[in-house]
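Rule-based calculations on the coordinates, nothing more; no lab input. Computed from a predicted structure; not experimentally measured. Cβ atoms are built from the backbone, for glycine too; each structure is taken alone.
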Structure I
Amino acid sequence: MYPELMVIPMREELVRAGINESRTAEDVDAVLAQPGTTLLVVNSICGCAAGKMRPGVRLALANSANQPDHKITVFAGQDREATERARSYFEGNPPTSPAVAILRDGKLVYLMQRFVIEQSTAQDIAGELVRAFDEFCAKTTA
């Protein structure tokens, strides 16, 4: 684990974008028990999180008409219990960080894993997330 002082700016980058931190397994479960869509970001100290994932997530949230109902983040390597619980919802997928997931009613419907993030620019990630928000988070009218 890194000293907390080192990761504060990395945590705050997503919090400033309107994403709530979940630092315990109970926090993760409480949000994912709520109906609707949830953006779940597995944050990381790595360079691809700093230069690609976090900026891409911020851009997507700033430029999408369709927003997830809930937005949470866990920090891999720091909040281990919360991260393990978050990953337990990624049914059948290996642990990865960073990662960006969308869940609907607690069920995984979309997962962007590290290997995709590493090969993309922040703009590519944002574009893909906006597409995913449009597909999975659009509100339907009756």
Structure II
Amino acid sequence: MEQTAFCYKTGDYHIVLEEGMRSELMMLDKIYPVPFAPDWCAGLAAVRGELFPVLDMHRVLFDQNRPEQPYLLCLRHESFEPIIIGCDSLPGQTDIHHTGTSEHIPGLPGWIRHAWSTDDKVYLGADHARLFRTLLVNQKR
């Protein structure tokens, strides 16, 4: 089965955005550090007069500090305030040949619904709403 999907890259993974998730590539000059912020928060970014958290996807997926990330993607889900994530490459649209079989990749978080590979790429089917909900719950602890 072939489908067209929008994805962004973090490390060796191509993270596929679920349907209904809106995204916008951001060109920002500065991310402002926040004292005592959770590990996943790289800081705050000002977008059109509003401040949004910047999610460190390397910290979330690999428990590592993020490298310098030249690309930022603002994700908008109908149930949550926008959040900005760092990308390792320009996000884009791709054709995915998904056979319906999922691979087991140890250590992936629960917001990853499934994983599969084609040629030399590994795709992760994401549930960003679950990720955002998890971050909010953990932040309140």
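Miscellaneous remarks
- Taking relative contact order in percent (Cα under 8 Å, 6 or more apart) as the criterion, the largest value within structures I, II is that of I.
- When FRET efficiency 1/(1 + (r/R0)^6) of positions 4 and 108 (r between Cβ atoms, R0 = 25 Å, to 0.05) is computed for each of I, II, the largest belongs to: II
- Test item: helix-only ellipticity at 222 nm (-39500 (n - 2.57) for each DSSP H run of 4 or more, over all residues; to 500) calculated as -3500, pick one of I, II: II
- Among candidates I, II, the computation of mean count of other Cβ atoms within 10 Å over residues 44-51 that gave 12.2 used structure II.
- Source structure of the calculated read-out (Rg and Dmax of the Cα atoms in Å, 13.8, 50) within I, II: I.
- Structures I, II were compared on distance in nm of label points 7 Å out along Cα→Cβ at positions 20 and 52, and the highest value belongs to I.
- Distance in nm of label points 7 Å out along Cα→Cβ at positions 68 and 116 derived as 1.2 - corresponding label from I, II: I
- When Kirkwood radius over Cα pairs in Å, for residues 84-123 alone is computed for each of I, II, the one that comes out at 12.1 is II.
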